[in-house]
Structure formats: C-alpha cells, structure tokens
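Each structure below is given as structure tokens.
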Structure I
Amino acid sequence: MDQLTRLRSLIRDVPDFPKKGIVFKDFTPLIRDAAGLALAVELMANPYRGKNVELVIGAESRGFIFGMALAQALSAGFVPVRKPGKLPWRKASISYELEYGRDTIEIHEDAVEPGQRVLLVDDLLATGGTMKACAQLVSGMRASIVGITVLIELGFLNGRSALRDFGDVHSVIRY
C-alpha cells in the first residue's frame, strides 16, 4: 500500500455531519495511529524543509493539532489563530464571510514580527474562507507567507482559488 492510500484508509467519512448533505472527513482515526500521524506530518512539512520557516500559524482548532507537530518538525515556533474571546492579550482581528454568515479570527498583535517567514496550516481546505482570513491577518502584520499546507483538500469546493494571492498551497490528500 502506498503512503497516500494508507493515509486515506485512516480517514473515515461521516455522512450528514455537521448537517444533512455534508460528508465530513474525520481524521481522528489517523491521529490515533502513531505511524499515520507521523506520516501525515512528514508529508505536510516536507515541501517547506530548508525554506527557513520561522513560525507555523495554525487555525483554530484542528489546525492546532498539525500546527504544533509541524512547528516541531521544522524547528519553528507556533502561533495560534483563535476565535474571538479566546486570546488574553491585545489582538489583531479580521472578519470574513462564511457560506451562511460571518466569522472572526484573532491573533496576538505581537505574535508575528514584520518580515518573519510563516507557514499557515489547517487540517482541511474547503472553500478557503478561513485560510484566506488567516493569510490576510498575517499579511497585515507584514509577515512573509512561505506557504499554506493542509492535510485534506476538498478540490470540488475550489478553496485553492481563494488563496492564489498568498503563494504556494500544498495539500497531502485531495478529494
């Protein structure tokens, strides 16, 4: 079995979650499997080795799971991007459109220094709204985005097109 087939075998489909008509890609069996988790992190990190990534920025909340592991794999620091009301210090924020409404994300205003080389990470790329907001937020802090990496990309939702202004987008598994 090749590497991608192995990873795909560890992701289960959950029909009608979180609402009817959606097939949720549940990666909890993958992160429960030590070899699967290690492989996923390796494949997410490999394109960015030697690219002088200083910070990995993970989107709440499942981006934290892979973000911390990627930060360690790349010898970088980690910065969380959170939903409102979760960060205790002064913060920068951005609001963005969702399919049905608006959302906001925040980062500590001193979390990223101008010119720092950052890698953005999340578990899944769907429409691209959350990752685009993360990219806009850190770009506004004058960071240099090295790339965006995700474990799973739902290509039929065309989220990659929302990120075209922010450089390289790498996905390990594409549906």
Structure II
Amino acid sequence: MPNRLEPLIRDIPDFPKPGILFKDITPLLADAGGLALAVELMANPYRNSNVDLVVGAESRGFIFGTAIAQALNCGFIPVRKPGKLPYETKSMTYELEYGTDSLEIHADALTSHHKVLLVDDLLATGGTMQACCQLVEHLGGDIVGVSLLIELTDLKGREKLKPYQVESVLTY
C-alpha cells in the first residue's frame, strides 16, 4: 500500500538550498484517500501499544500527530519552537548541520505513567526527533515508538533514535 502514496510525494530539487532534494508532502495532504492511508499506515504498528499521548514536532508533525492521536483514541501534545507555548516549558537544544536549534514542550504535558508515541512527517539526520525523545524522557514519559511518513535512509537519522521502535511508511 505504501506504493499508493509514492506518486503523491513531489520532489523539489535545490529547496531550501542547492543540493537538497526536498520531499514535498502537500500533494499527499490534498488527496483525501492518500492522507487517510498515510495516517492508517503510521498508526497501525502502534494500535496495540496502549498509547496515551502522541507527541508531534512543529509543524508537519502536528498534521499527522493529531490525526494519529484520533486514530489511536488518545491525546496530542505539541513540541514547538522557542517562545510559542504559553505556559512553563522544558527546552532541548540540538545540533543542525549548520548550527543549533531548540524545541520546547509544556512542563506539565506528560508524566511518568504516560505511554508516548512520537510522530513526524520526515526523518533526515534525526536531530529534531532525538530532541523530542529527550524532552519526553526528561518529563518521565515512556516512549513506545516513533512513527514517520518518510525516512531518508542515507542520512542515518535512525541511528540517533536507538533503542526506540522506529516505523517509516516510505523510505528513500
């Protein structure tokens, strides 16, 4: 079934900078059947994991995260860029290929009894998802897995996510 999704991913060369082949998911998002299938395939590996909360990273993790939370009948927690959350936050700084960035989560978003699924649209170098996992662990959450629409395997982001169960619908 993932081959039904592949034609809905558009390649954009040299975006956002020369040498990058951007995987544009907007055609998939616009296709009702494709979007529903993507959510189903991302949720299915975790249907029997008793997930309490889905955590999604800004911004495309919100799109899939809320839909997967609904499919798994659980709540959703956003992880955002600094200064976007209105209450007390915990922050994590992580490395980019050209510097550093930070992510934040509400300090009271989850506790040690919560089973958490992390969701994003794409795994490249793994820095963003690794920071999300560290935030969840810092708050005491139990990570049951990481669900991704797309994984760029040559960038080896999965290595930063050991020992978690990582499931990708599409790999390039």
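Each of the structures I, II was assessed by distance in nm of label points 7 Å out along Cα→Cβ at positions 85 and 109; the largest value belongs to I.
Among the shown structures I, II, from which was the value 2.5 of distance in nm of label points 7 Å out along Cα→Cβ at positions 29 and 149 calculated? Of the options listed, only I reproduces it.
Throughout, read-outs are computed from the coordinates displayed, never taken from laboratory work. Remember, predicted model here, so these are calculated numbers, not experimental data. Cβ atoms are built from the backbone, for glycine too; each structure is taken alone.
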